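Next up: some structures, all given as structure tokens.
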Structure P
């Protein structure tokens, strides 16, 4: 097996083209934070709404998520004056206050299976083993702040993500029949009450066994204007896929008919037009030729089971010796419920970025 012999600095800590989010920080460092560039000047920001989005993502919300207790209170450092954006970079900070780094001492010389420990060490030559360091999902709190601001840039667009499955428990209704006002009524963030109860029960059982479980998040986006996206290398669906695959634990993405499309005939799959330009069906998922067509955009994101188990597993240490490992500390038995606001945030960043580019092209 070949390894790089020259250790390189970490690159690619920014996301976006016109609206650019650059982030920093580690899971067990003193703080995480970011800078959002490209936000139009003169916007009256709802700071409480931004904090509300962070509260949806933060740990310790219920018995089915990690019990790490972080306030996740965002502090804005620049780019906002008298409640309005100034057009300059918006800097923000989120302090880490509830780290238990001692829980990770046993990982100093050991690589956790299916984590970034091994690849990170081989690429960079040095890693922060406390909670995964920069590779930790704690980083996504920064994305939620950026996404909450992006939501306000494109306030005319509605973005609704929800847990659509946990393990083999699925919602058996199309998103159009769901009441999104019920999504936050339960700890698993599923708008279908019957399915939510079964999902929560499954997660609780899995947690007691010291195991973890995966699931899916579905996102429905309405009131999308026609014309967002480009037809070649900057397709709207490609950027949405990139955004979703940037989220920790994501293993799959499909939009529109997705993986059902290969089983269909063209006569079944084609979305026939109405005279107003809308379509009778929406198997295209609101995107055609890489460009939004004005119909709802909907997609599904698959999350793997969390890699840290409270069970003994075989792994290797830094000396390439076989050893045993068992998870310690506070971890999510299922990442899906807390991933819902992250999916919404990344969706908002992509759409706001395209909206600003589209607006610039039109002027």
Structure Q
């Protein structure tokens, strides 16, 4: 792990990024966690998907003594130049205003995180204002991306630096003793950038992945779809390598969250995903560093149509189906709470031998 620290701190090159590799999670630990679940005085598979997900967390962390008491939500904040094209009801000034509220604990994710004892770490990846936002970590790559209808959203160097910023953030959280991380974001226009990245990486029509975001009219939705289709053609993104897709139509928040996902794999930190922006970042991360997905925990389905297609591609199955589209990491925080509840049973396990009855027998593998 020390060697990765050196790479991240001292180098932000494309070549270094392409050399990154993640370990396969410990399958022995995975099986041991499932065996521990079977020993608990309950019906086999009684906790359903949570037995599998906690086994995945244990395998990622390398222990069947699972603890997620120290948790943080990393909220990447950035503006997007494509907002100039009228693809959102709101202007870019909203990003800084909400980022400030996140830092103060007044936003939705702040209130939810406080309720479950999670820390919120807002990071400025590219907020479009001169001043730093109080309480928000300044890791700004640039004051917002460029308008990708006119030119690529970012340079290759900026894209790589943004990804490494996310990786570095995970290293810092690991050093501070966090057990698990969740992903969140804030940035007006980022359902457009995420839809564009998803459409290019999935090699599908924009119409199949583009949603209404914060509530577009039919006319605005068609406009948004057209802009994305035109950009994919303009930059020849069908079948393009992931960094080209990112630099052409992506956002600094997506790049940073992709880095968080990769960092989870490098430092054996389970990462809980949120909605469509986090999911797009996860897809990008898996394409950049194969195997990253093994360290990722899905949370909710969300309303944006891209989520379903990305989930199918990554073979992830969300737990929460609430039709949420709030962002900020709120769905991921809900998932953290559910995992905590499941682990109350796992870590305080009352076994069949404790109550002196015969355990159930398992007749099939899982």
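Derivation of every value follows stated rules applied to the coordinates shown; laboratory data play no part. A quick note: this is a predicted structure, and the numbers were derived from the prediction, not measured. Cβ atoms are built from the backbone, for glycine too; each structure is taken alone.
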* Asked: Given that mean count of other Cβ atoms within 10 Å over residues 164-171, derived from a single structure, equals 23.8, which label among P, Q identifies that structure?
  -> Q
* For semi-axes √(5λ) of the Cα gyration tensor in Å, for residues 124-171 alone computed as 20, 16, 6, the structure of P, Q it came from -> Q
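Have a look at P, Q and say which one yields -15000 for helix-only ellipticity at 222 nm (-39500 (n - 2.57) for each DSSP H run of 4 or more, over all residues; to 500), as calculated.
The value was obtained from structure Q.
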* **Ranking P, Q by FRET efficiency 1/(1 + (r/R0)^6) of positions 28 and 76 (r between Cβ atoms, R0 = 35 Å, to 0.05), the structure that comes out highest** => P
* Cα extents along the principal axes in Å computed as 71, 45, 41: which structure among P, Q? -> Q
